[in-house]
Structure P
Amino acid sequence: MTIDWKKSAQAYKEAYLKDLKELISINSVRDDEHKTDEYPLGEGPTKAMLKFLSFGERDGFTTKNIDNIVGYIEYGSGDQTMAMQAHADVMPAGDGWETNPFEMVEKDGKVYGRGTSDDKGPALASYYGLKMLKDNGIVPNMKIRLIIGTDEESEWTGMKHYFEVEPEPTFGFSPDAEFPLINGEKGNATYVTTFGNTNGSDYTLKKFDSGLRLNMVPGAADALVEVSDNEKFVDAFTKFLDQNPIAGDVKATGAGIALHITGKAAHAMEPKNGVNAGTYMAKFLNEFAFEGAAKEFVRFLAEDLHDDSRAVKIGAAHKDDIMGELTMNVGIMKFDMQNGGSVNTNFRYPKGTDDKEILAKLEAAAGKLNGTVKEINNMVTHYVDPSDPIVSTLMHVYQEQTGDMDSKPEVVGGGTYARLMKRGVAFGALFPNAVDTMHQANEFQPIDDLIKAMAIYGQSIYELTAK
């Protein structure tokens, strides 16, 4: 069957944007504080997943909700299964938005809102790609499942549960990254380094708070301190703001001097795209004579971790010819006078090193400052050979629709659901040279790019399952 995929996708534009607006309006940030038996991750992630399933039910697909944490939309039958793995949860909005992050706004040919780029916009584009097959009467020779997870931005609870209760798909892709195609993902290891709660008298660190998620460069940081000379301290902070790529403010309160720094949030897979407000806060505080565990916490951040996304200072730097450089993100930093300090670091590492080597380097650095390191989780490296038909077919479709014959399959630091399948790759929907606003304030995606992705997904599904 001959289908003009680009023309067909344009015909769905209005319906697509209407559905996307409904999805964006659901605040689907994981919310453990309000979790219940019905909503194990909070209401938002489940409701967004159910909204996806409602589109499938409306359009005549088979759907299944698995324990309110993962679900799928299915088309076709057979012994093999081609999967598209997407997610309905989003990152916390954070500060700096010019629009309501949970109200989709169309402006200058773009859609703004949390999830437009990561991952509601691309996930819905893949759904409409599947819908194109059904609406054109194309019957696949295998099962096709669009699987919707609810916890990709945290612990992958939903998708891991899917693999516990359902067979692993034969092959597939995750519409949760960039084009042309990602066939390799670095290992992903997270650690927490803890410090005591002792302090000094002339300089007292009462509170330090920065970071929302492990996989996000912190865009804001707050500290509360008591110092011996308020005026000198405030003048120094004002000068520090002027000399560094950050903004902020300072004010005296009944509890002490309150400091605030604004940096730039970004995805942890490339920390250089952000400005880490937390480590900048530590860099400033490290100029003063804090004592005890408070000083050790600040020194670890300022001297061992600040402005070092390749982990050179702690000796963990590593580069592989295929998978590239190790990267480190300092994601969550906290200190208070009761609980002491904690620093969460997230490493994306290539072949040739591993989580245990990184742990040893962290332990050596933190140990000099009486810090204790614990590994929280780890996912090993993932790689699909470029000769695999899942790679060659998707690359062919991308090249045919875009005319881009120069781009090659990539290895990235981001982690997608694709790594849960032996023959899984990440495929779109961010095009080469497009602005990446994932995990940032004012997240957006060009409408034309989303519709173009829809056409690519439609043809790709057809080529993989029905041709």
Structure Q
Amino acid sequence: MARGESNNLQHTMPLASVTHSGHVPRLIRSTASRWRSLILLTEALLLVSAVFLAVYLRFITHADPLQTYAAISVQFVRATLFAVMMMLGMTAMGMYQTHLRDTWFGAVARQAVAFLLGTFGLLVLYYIVPPVEIGRGVLALALTIGFLMIAVFRLLSARLVDVDALKQRVLVIGAGERAALIEQRLRRRADRRGFCLIGYVSYGSEAPAVDADKLLTLGVPLHQWAVAHQIDEIVFGPDDRRGDVPMEDLLQCRQVGIKIIDLVSFFEREAGKIKLALVDPSWLVFSGGFDSSPVRVLSKRGFDIFMSVAVLALTWPLLILVAAAIWIESGQGQPILYRQQRVGLLGKTFHLVKFRSMRTDAEKDGVARWAGANDCRVTRVGRIIRRTRLDELPQLWNILRGDMSIVGPRPERPEFVADLDGCLRYYSLRHCVRPGLAGWAQLRYAYGASKEDAEEKLKYDLFYVKNHNLLFDLLILVQTLEVVIFGRGVR
């Protein structure tokens, strides 16, 4: 072995006991993000082809069915817009999230709602830009063909994604408590769609915390073993990193094209959250992210203003209806809006505005409380507007004022922040961006009503704070439609 490795990497299992994919080239094996890109591209092509097939079937009795309908260039533009709208609908329904787990019936139902949303978007587009409109007969055929194509492709790709031979092959250096978190937190098949875990190699004097059948021996230098077993990535995650790190061996692995990643970054990528139990300040400092450049600040603010004005233009009738419903239920003289102090950017407080969904005496004793399931303080109108998220619409005023952003961690009350900041490490980091109307934690975790929930949501909030960009904001906003439609996390 190379210098420094023999004292750290332990040998507990015969080399011959490890199986590998043999004939599958590294270029074909893929991570979850590559699979998602491939699925996006394939589904785009299927939806475009569905329009051309619909045109052909609609005019099959003509001598040249495709040319009879319109010029090919015009049809391509129309087909592309059709594909974009359907894929936006599927994005809104979370169909491109790697963590999504549905039954076959649930997946079809989700796709049906996605196509309805896409169709509605197309009708609005056709009203605004009539020249891009597809005839009703062709549109009906394209929707039917496209729906069937996507459903069949999803069924086949779901099986293909789970084939271990086509996944990135991962070796973990370390077999202690830290490394064992992979088995504990990423144990389900859906959690491992982007990688195939080959095994663990004990490091230093750490006591193994993983099953014995997952412990590996090398017997040869690390890079030779990794090449022989077609390893694509090595995760470095020992309990104690103060010993001699096998740096030369890891460098040789890099030279032959094997990626090296630390355990915290591995969790960040695969789980979409920051694993607080593993994080130390140096990782936060040197791992990148936390983009606060002038370009990012201006683009985020521009996005906030544009989306706020657009949503207000579309929902102002609902604002009037909700206000009227609250007034009718509560009676004259009762407040329609509710102002509550929240913590915003850099810990500064502001007054958040919402439609009132609770009784006016909900906190008559002055004690701040988490909202509970089936909370008796919620009014009848309040239950409806909470379930549909209509109570949040007045916060568009906070966004226009600059107190909030369209996307970001949800703002909490000062009483809760003071409590959580004292018991949750790195909680204050969520305040380095403006709080948001929608958020990554709201998509990935249910409503938080306890310190334990707040800790779990913090993992997702920190992931957003570290990795936010304009595209990520747009994807979160579109997928928030799924939360509204299915009423997830409502209290």
Structure R
Amino acid sequence: MTAVEEHDLLGAPVEGLDEALAAVDAFDRSLSAGLSRPGPDQAAALRELADAVAASPLADTVSEAAEKAAAGAVGEDHLLALAAARTALLGAAHDALTARADEVTGRTRTGAPGSPSAGPQAANLLTAARSWLCDLARTGWQGIDHDLVSGSGQVISAMLPDPELRRAATLLDGFAAELAASCPGASLDRAPLRRWADLWARGMLLTVPGTAAPSAPGNATGRLLPLGVDVQEHATAAQAQIHAVLEPADGSTPRLVRASVSVPKPDTVLGAGLWQLLRPHMTLLAAAAESRCMDIVDMPVTAEGELLWDDEHARPGEPADPFATARVVLPAAAAAPVAPLDRHPASLAHPVLLEDYATEQADGTLTFVLPGHRLTVDTDRVPAAGPLTPQAVAASRACIGLLRWDGGRYLLQPLAVETTVRRKAVALHAGAWAAGTTDKAGLKAEKAATDAVAVLRERAGRLLRT
């Protein structure tokens, strides 16, 4: 961490965390069997959830909902209250883990998230979506079948064209696809309880008008200094998220910000081929790949630090070494608040710089050994779309990464490292190929992606002409 002072704090217990997550896990297990006819274990799990929020403003509402659900008489409002309680517990866990990470890194945070800028929403579609989610909760993952899952199709199709409903519609569409691929539920050996409960609870809350609305954006002007690129790839989509420090033109405190670009992709486009799809949509990718800053003027930015990227508000600046940025500017940068629905332990991604560590490898796990602390490195998150490799991370002497939390512990996701290759000091970045590459494997993947996209466009053109 830049200026890590008390490394052992990362491994120390966080008060109340285990109890909060245990209540969430118990509720998630109760969802698996369904709430139409709950058994004794499910009733106990519902009471545990209600007890966990007993000191909060949700106490009375959730207590009533738990009682109704335990009696097999759960209504939509009760299920909404249970989803809110589960979300609140994970939000509290997120806040506690964030506070611990901030304590370790010495990072400060700005104020509360901005107010939503909600527009009119189709209440009937949101109600229909909530009804389907409630049917899922009553049936449980073990009882799902294709008829139940396909019941969401019509309402999702109606929601997708509406920009105000697209966030909820996209989540429900992906959730339904996962469930459909797992039908029938009775044949499932193991269901992803936390993930499906996350999607269910998020979907329930997104059916409340206004919750999906983003905060009203402000404007940012200054010098943008990229730190690293987090590449995320799925079978049908890819995203590049650039983490950076903004030095405001007015001389105020530097801020941690992010900018993201997401694209649909064919499942045949892999590795470095992703850049063929991503780079046309954002000049910031090239700047990050070339270790160059960007000068931005009146760039829209949310209160949560998300730049709503528009190339018209940016131009390439001078060379800016990310490691110099991490050493000099990052320690003083303030972090943005997190939107209420995004407060979840899985969303933690704190940019940090580590130096002067030893490395250990055992049973396929890489560990950075720091004074008083051992930090596991999540090498599985190193993308194939760049020159950064787990081997390079293991041989490194400095690392820019994202401090995350998973599986009951903090982990480090590497974004860039300083290491030695053929007796020369080099810096390797996960996003280094975003502006192109001379690497043989990278060139091969880019050519394959170009060919695949060209074929798909030609086929699409045929369909549109017929």
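Read-outs throughout are calculated quantities, based only on the coordinates presented, and are distinct from any laboratory measurement. Predicted model only: the values in this text are computed from it and were never measured.
Annotations
- A value of 184 for volume of the Cα convex hull per residue in Å³, for residues 151-206 alone, calculated from one of P, Q, R, originates in structure P.
- Structures P, Q, R, by Kirkwood radius over Cα pairs in Å: label with the highest value: Q
- When mean projected area of the Cα convex hull in nm², for residues 143-238 alone is computed for each of P, Q, R, the one that comes out at 10.9 is P.
- Structure (P, Q, R) behind the derived value -12500 of helix-only ellipticity at 222 nm (-39500 (n - 2.57) for each DSSP H run of 4 or more, over all residues; to 500): R
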